[in-house]
1. When mean count of other Cβ atoms within 10 Å over residues 159-166 is calculated for each of the structures P, Q, which structure yields the highest value?
2. Between structures P, Q, where is distance in nm of label points 7 Å out along Cα→Cβ at positions 407 and 727 highest?
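Each value in this text was obtained by applying a stated rule to the coordinates, not by laboratory testing. All values reported here derive from a predicted model rather than from experimental measurement. Cβ atoms are built from the backbone, for glycine too; each structure is taken alone.
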Structure P
Amino acid sequence: MSKRIAFVYPAKINNPEKTLAKFMDKHISDEVDYVFLCSQEKEKILKKDIDCDIEKLKQDYEIVVPIGAEALKYVCGLTGITKYNGVFIEKKFLPLINPSMIVFKPQYEEDIIKAFNMLNKILLGEVDNTSHKKDYRFIDTRSEFEEYLKVLQQADPIVVDIETSGLNPRSSNILGIALSTKPHEGIYASAEVCHAYKEQLHELFKTRRCIFHNGKFDMGFLIYEFGFEFPKFDDTMLMHYCLEEAVGTHGLKPLALRFTDLGDYEKELDDYKKVFCRKNKIKLDQFNYGMIPIDILAPYAEKDADATFQLYNKFWPLIDRSEGFSSLYRDIMLPATSALMRLEKNGGYIDTSMLEKVKEGYEIDIEECIEEISMHEAVQRYEKLNEKTFNPNSTMQLREVFFKILRLKSTKKTSTGAESTDKEVLQELNHPLADAILDLREKTKLTNTYLSNIQNGTDQDSRLRSGFNIHGTTSGRLSSSGNLNYQNIPRDNKDIKKMFKARPGFKIMQCDLQTAEVYYAAALSGDKFLQKAFIEKLDFHSYIAKQIFNLPCEVAQVKNTFADKRQHAKAITFGIMYQAGPAKVAETAGVGFQEAKSFINKYFNEAYNLKRWIDSANRQIENNAYIYSYFGRKRRLPESRSPNQGVAKHAVRSGVNFLVQSVASDINVLGLIDAMKWIDNNNYQDDILPFTVVHDSIVAEVREDLCHDWAVNCVKALQTPRGVEIDGCPIGVDFEIGDSWGELEGFTV
């Protein structure tokens, strides 16, 4: 063996050690050889370009470090460099994100450092490569399950994990339940056996702490199909989200790969899925676990249970020893999970006749748009010149029609230097054909993205149930997924919301936190100038407009008398909160550069504590590359150390925005949690059905005679002091009410 470590690049580069020098200790660099799969300098290599003997490479070196996605693919036969970065595979390979990527994505530096720390541990013999004895079993008989029940009855906590035939408990079913009472154990019991011992399992789950990974999913199925209760539960997915908030990193399999001794156990199942789908000519997204033979599914499920227990043992001590993480996890994450499960269970009632009517109207509109486009002279000229039908979805064809035939000017280029035909450009063209294209795009998107999903996703009881995620954003805001993304419903389109209709004897009620982000910026910064507007119950943007523009009227008159100035003040406020410069503020507010600069200076002369608070937060981020929210969320911002000043400044701004956005979202979620408790305490579960949360609002279907009580309770829940309010001035709460979500009018409590 010539050297212990081989750092493998896809193609030859000059001074490869230079890109790694900042990460390598001397005792590592002395052990390293640099190997190139292709001896020629190439930007991208193909299999035919490889002139390195990969099998000999594997034999000659004790540790092989593939650098980048191509090296990982050709050396290990794997894809997903960010997934495998720093993971010791087969006691041989340690994939590494290419350090040159840091220039474009500074956040990768932390991952690369972690990979080198792993390499250090391997060289120092600190990596535990012990093959732990596993107790994995599939139980399909009552006698076997009765024996294991004795083990369960002595255990606390218990890992619970399910396998299902789909994602919706109302249209699919549980295939089996995986259980574990300790690390390296995984027992998978068939659904039939579990049903036979339903009462015993129910009693266990009611009295033991149950550990899940993505508990909202598992509990949703288990409650619907078995009627189980889980008064005490933990969730390793949410634990990891508290510890590392990056989106897309919380899945069980990637975490098992990083933190357990189970390796890449999902790969075998993925390979099976691909072969099965190819053989049976079905799409991957149509595949479900009910298609998997039990001899393949059972070992996979058993490992899921083991992985969850191992992750619990890794994550819980880290959560428990941190006051901030522990409070975030216990006081927000877990109660929010229960509250969001209720939202998902309730769903919104859909007026199917309205849905059909709107869909039919949109289909007619789309046909008319297509007809209008096809009849346009420029389109007909295009079809004559090219001898083919014009496709309004083709960017190339749009460019030819607008910029060659019509000779219009594009106001923007794409990243490749071509003329853009995006929404902004088409709006600025101010041309009838561009308007028709925009109308077609909007109606097509609404039909495909919203109407079809609502129609296909509505259950037999006419309720649309979708998903809500508390771990889906780095800012802490909720996200939505599933049948309908509630967060993305266009604000100014009432057609979608009109389909959410109250049943006879009910009303739709929406409550909103008033000017939430500005309120919490005022509270967090302690700025008296901003707080005055809330304390005196003034319209905030009118108040700012009067002060900044020296308007000759009372604050109450600004909205009607100087509507344009109020709009400018609103743009300036949000521009300042998001640290926009004079140029951006000028563009948004519709004023000149110097005027915008003067307004910003005057604003900060009045709101000087806001300025101090923003500057202090900026310094924290610049010094530490992270910051904590009031409720203990950590926002990591490695991009703040990027040599690219644009990237670095954007990261700092997003960190300050996070301080405000996360608090507003958390207050809304805490209010929802308390409101749900009030519903339960009064046995109103069938009379008041909250069905969605959208940013700073809560929407519910409420029995008519309870509307006032619900509103009073919501105000109480949302205004409960949580240590982040203006003294003596709780945040305002607005209400609207109507027969549908799209037909609301003001409601006074």
Structure Q
Amino acid sequence: MTDLCFVFASTSDKDANNIVKKYLKGVEFDIKYLCSTDKEKILKKDVDLDLKSLDAYKVICPVGADSLKYAAGMTGIQKYNGVFIEKRYIPIMHPNIIIMKPQLEEDIKKAFANVVKAVNGQDFNKVADKDYCFVETDKDFQRYKAELEAASILVADIETTSVTPRTGNILGIAVSTKPHQGIYVSIEIVNKYKNWFFNLFKNRKCIFHNAKFDMGYMEYELGFEFPDFEDTMLLHYTLEEAVGTHGLKPLALRFTDLGDYERELDEYKKTYARQNKIKLADFNYGMLPSAILAPYACKDADGTFQLYTKFKPLVDKSEEFSRLYNTILKPGTYALKVLENNGGPVNKDQVTWLAEQYQIDVEECLEEIYKHPAVERFERTQGKVFNPNSTFHLRELFFNILNIKPVKKTATGAWSVDKEVLLEMGHPLSEAVLELRAKSKMAGTYINNIKSGIDNDGRLRSGFNIHGTTSGRLSSSGTINYQNIPRDNKDIKKLFKARPGYKIIQCDLGTAEVYYAAVLSGDKFLMQAFIDKLDFHSYVAKQMFNLTCAVEEVKQLYPAFRQYAKAITFGIMYQAGPAKIAETVNKDAKAGEEITIAQAKQFINKYFTEARALKKFIDSSNKQIETCAYIYAFFGRKRRLPEAKSSNPGVSKHAIRSGVNFLVQSVASDINILGVIDLINWVDKEKLHDVVIPFTVVHDSIVSEVRDDYVDMYVKHTRGFIQQDRGLSIPDCPIKVDFELGDSWGELDDYKLAA
């Protein structure tokens, strides 16, 4: 009998013993299986292991999600990987996952190292002594006042009743002057000594985790100012760019001595919701008693300070990381906070009218569907009402009743009824279902959210995330996802209507990714089009296809060739092969104008004959990623690509391609963000907050509401901010910046400054 037991899901892990031995040497262990039969996926009914037999072991290691769920009664295998829980369990991600995700191997190795420590009695989760307190009286406040005043830096973390300041309130502020300390101050004390707290935060470096949230809330509700701040969420994003890994609780679990302190709170929330018969989604922290909220808030502050002491030195010692964090992420956070606070102007009456119109459209789609004989037959034979949102009903309708031949399967092996399949059917019913899906999505995802999300001042505020992608592009979340508003449907954008005396202005970077690919590679063939101020894709088409007309005439005389050139350019930049490029071209080509794979290959070869420097840039970048499994972009972003070393050719090639794409995409995004930063700084400096109101960034665009008499000034300055030479421009040829202007975001016309 040993002290250590690894629990695998089922005997389908026939090589379990060797899997463990690969990472664990010199330690005896037992292996048990929850299910004694060979199953890839097990359910509770399949578990035939006597779980009480695990009580005899000192350390139990559930391997994989199923084992964690049934052996320890927990979920979140990646979250808990390598963490000693309840002085008994150390969950471990299944090592086979590294076949598809090589980047997780280091985490798995660390988890096994922790197993050795636990078996040897080493307390690797040792908790330092804590100094936590709840300040809710004048006496409590006076006890810590001098210590807070003496601090040069401090952590601040708020607890609130809502995720937005216009729908919630601050309950208290947790502060800390050092790791392992937490001072939770009730909002009543904060308000009583408001001027004192105002000066405390204004005159010190303040550390936050997700500074945009905490600062935005305190600025709105309390009028506080934070001229000097740090953000541990952004510090971690700088160090590890992987999406979804930057939350305070998961980071505290990995890098601090606080353990899984959110788990106890989650249990309380579930119990409270059940006892008070409310939905868990309706729970807010105002329902927590101080005895639970105060220590939880103190741990937030403590955890943030511990993370700061670990992350900040690592960022400071790297020139690339320091540049990214200090010139883009921190000032970008401030700029995005301003955009979020500004919000977009929305016409309430138009929203109400559009909601009614889409509801009528949805009802008409449903009526058309339910009146069809095939649907009536379905309901007779099945004895149930047809549900157009049910994939099971759609399969029965199209493949069994209408006898349409299925063409594609899902990952589970069932026949697919996705958008692509329904489009290919070309049947009136499939078209009606597609229209219903589109109308329902527009009504539910956009119109209804906008209608319910408009604030009292008639503006719609949503969120922007500077840490939400590995490429550096911004992401959006909240009331509406600005990045996902359909381009081919102007209905939603028309809802954003300027007030009388104002205009909506959209600013766009012209052919940004191609421009920066030309600059990064130093390719003279690509740069010449920009130097001569030509339409890039027409320029390439003329060169590639030996067209006799002027470049300016290509778009009108040879539109198909221009489309070929566009598809080839982007295909080459993203390293698509001849087959993929031919497929892309032919998707939009007219009958008889398609190209073959052989022709696509010829085009690629000819392209690289002209764009030799681009080919050299792509090849050298590929080689670095293949060798190092990472690459740095111009502004200091690091993209880690451990999948580049995968033994699976498909996985490794995809990683290498995405790494090269990152070099170009991140630069285009960062230039746009830097333009927004300068724009916001100009508005602040000139006190133009009432006349120039930027409210969203969508990919390579900036959208603002601008007073009529400031339009030309806005256009002139914004163009200058974006075209500023940041060491990444073609000499004497800055990137093109286009402007559109109109009464609403959905009704824009080209706008140029008068000569």
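1. Working: P: 22.1; Q: 16.9.
Looking at the calculated values, the largest one is P.
2. Numbers: P: 7.0; Q: 5.1.
Once distance in nm of label points 7 Å out along Cα→Cβ at positions 407 and 727 is tallied for P, Q, the winner is P.
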